[in-house]
Structure 1
Amino acid sequence: MNYHLYDKVAVITGAGGAICGEIAKAFAREGILVAIWDVSLDAAEKKCKEIASSGGKAFAVECNATQKESVTAALEKTLTEYGTVDILVNGAGGSRKETTTSDDLRFFDLEPDNMKAVLSLNYLSAVIPSQVVGRIFAGKKSGVIINISSIAGILPLTRAISYSDGKAATNSFTRWLAVHMAQEYSPNIRVNAIAPGFMLTEQNRFLLIDEKTGEITERGQQILKNVPMGCYGNPHEVVGAALWLVSDMASFVTGAVIPIDGGYSAFSGV
């Protein structure tokens, strides 16, 4: 399928990781010039090498998406390399053990500073790049923003309080910014979110699959009982929605939060 995206320029934060790394590779295959912004320059450069080996073009930039100065500097480097930006994918995010309740850490004992850090990682990491790169879109009256949210922002996950709250804020921000950009600047600036469900990645494999036996862990069994399709997702299964949303095929789609979760957010448990 031809999405007619050749020579568009995309900034993707957190693209050194699994989900946005797959989006970056898919974009490059469509002829999009990709700027990979990641807090880990090594991870960004590794992803660029993967893209280059397949004939795509990518550019690695070290960037902390929660710091405006870092985002501004990353944009300057990107503009020097590519000249403009047409697409922004806000994919930086994550959780921390210090903000996840457990037998050893009760809700009552969570430290506010740790919670603020995770909220920032999952909310301001979408807001700040949208402010900085969004100025370009406002100026030329066109552009596409995709926020990588989570089903945790639709239905909060047990234990993961700050992560769930941060993604819920991102979903609200997506809808707010979609309206703001369309009304204040141009209806040709679209803002949407993708909410992945439980994806099996190297980062969470140890939580979901027992390393010694290869069997599904107790936590994993609990998850799969609530996924109607009965399996984990894979990062590449987010790619189709991302390509659709940045293409003209989705020209009348803005303010949407699209779950890719095997039916998890549609299931009441009975």
Structure 2
Amino acid sequence: MDATLPIGDFARATHLSVKTLRYYHRVGLLEPDEVDRHTGHRHYTAAQIPTAQIIRRFRALDMPVEQVAKVLTAPDLTTRNTLIAAHLDQMEQELARTQDAVASLRDLLTRTPGSARSDIERRSVPATAAAAITETVDVADALTWYQGALGEIYATLDAQGLAADGPAGGIFTNDLFTHERGSATMFVPCSGQMRPMGRVIDLVVPPIELATIVHCGTHANIDLAYGTLGAYVAEHALAVDGPLREYYPVGRRESADTTDWRTEICWPIFHTGPAVDDHDSMAL
């Protein structure tokens, strides 16, 4: 029979607190070898120390208890390694998000207060025939929804032999920003008569005058461009109520290199003078 250690000695040997060991027992992750039926005192064997050490390291990597249990009870080496690799992949993704957030924060801290952007433009957009999908979405799901909607629109156009007649775009109601749930429309301008299919309908995107700014790369930190544009519109008293727009001149469909991606953020404004074309800029 293996020598046993009372829970206090086992805690010292494994650097797992008594409270943690009791929790692991309760959830079935690491059960003691013996529990005194009179006193309730837990005893562990020396052979359980390596298991406790493995658990401690997985938990240090923020692996959920349920996932640790699956790793420990994996039926074979391949299954175990697959579970571990999936967690490591998730950690790498979280690390990348953390690094992006740190870089963004450093950029904000070093940015000169009140510094102006010279790439804000104003342009008038005519009414545009398009294929579109409109749904009510949660802001947390908006990015995934927009990618799926665009894929469905392009597939519908391809199936009907129609060509896109300009960059894809999106229209987002104020509720999506203020209440984290609202109506969103994705559209692709197209020439020719589009037959409604599934979620895809034909839509005339209304004419509008916009103040615009271009965000480069993925949607990470896109709020900075929104903030710059919103401040400019407010400072010049140009804002009008109405949904915001985005246009995607370069995206996943056009380039696999995320550094090439471009999102044009558009804020509806008052008509302040003669119509201007897409390349005329407002003086800052």
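Quick note: the coordinates plus some simple rules give every number you see, no bench work behind them. Treat the numbers as computed from the prediction; the structure is a model and nothing was measured. Cβ atoms are built from the backbone, for glycine too; each structure is taken alone.
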Next on the checklist: Suppose distance in nm of label points 7 Å out along Cα→Cβ at positions 131 and 235 works out to 4.2; of 1, 2, which structure was it derived from?
Outcome noted: 2
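Of the structures labelled 1, 2, which one yields 18.2, 56 when Rg and Dmax of the Cα atoms in Å is computed from its coordinates?
Computed on structure 1.
When you work out FRET efficiency 1/(1 + (r/R0)^6) of positions 67 and 123 (r between Cβ atoms, R0 = 41 Å, to 0.05) for each of the structures 1, 2, which one comes out largest?
Numbers: 1: 1.00; 2: 0.20.
Greatest value across 1, 2: structure 1.
Can you tell which of 1, 2 yields 22.2 when mean count of other Cβ atoms within 10 Å over residues 27-34 is derived from it? Display every interim value, and only then the final one.
Numbers: 1: 22.2; 2: 16.0.
Comparing all candidates, it corresponds to 1.
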Item to check | At a computed 3.6 (distance in nm of label points 7 Å out along Cα→Cβ at positions 227 and 251), which of 1, 2 | outcome: 1
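Output the label of whichever structure in 1, 2 has the greatest value of FRET efficiency 1/(1 + (r/R0)^6) of positions 75 and 155 (r between Cβ atoms, R0 = 41 Å, to 0.05).
Numbers: 1: 0.75; 2: 0.50.
When FRET efficiency 1/(1 + (r/R0)^6) of positions 75 and 155 (r between Cβ atoms, R0 = 41 Å, to 0.05) is calculated for 1, 2, structure 1 comes out on top.
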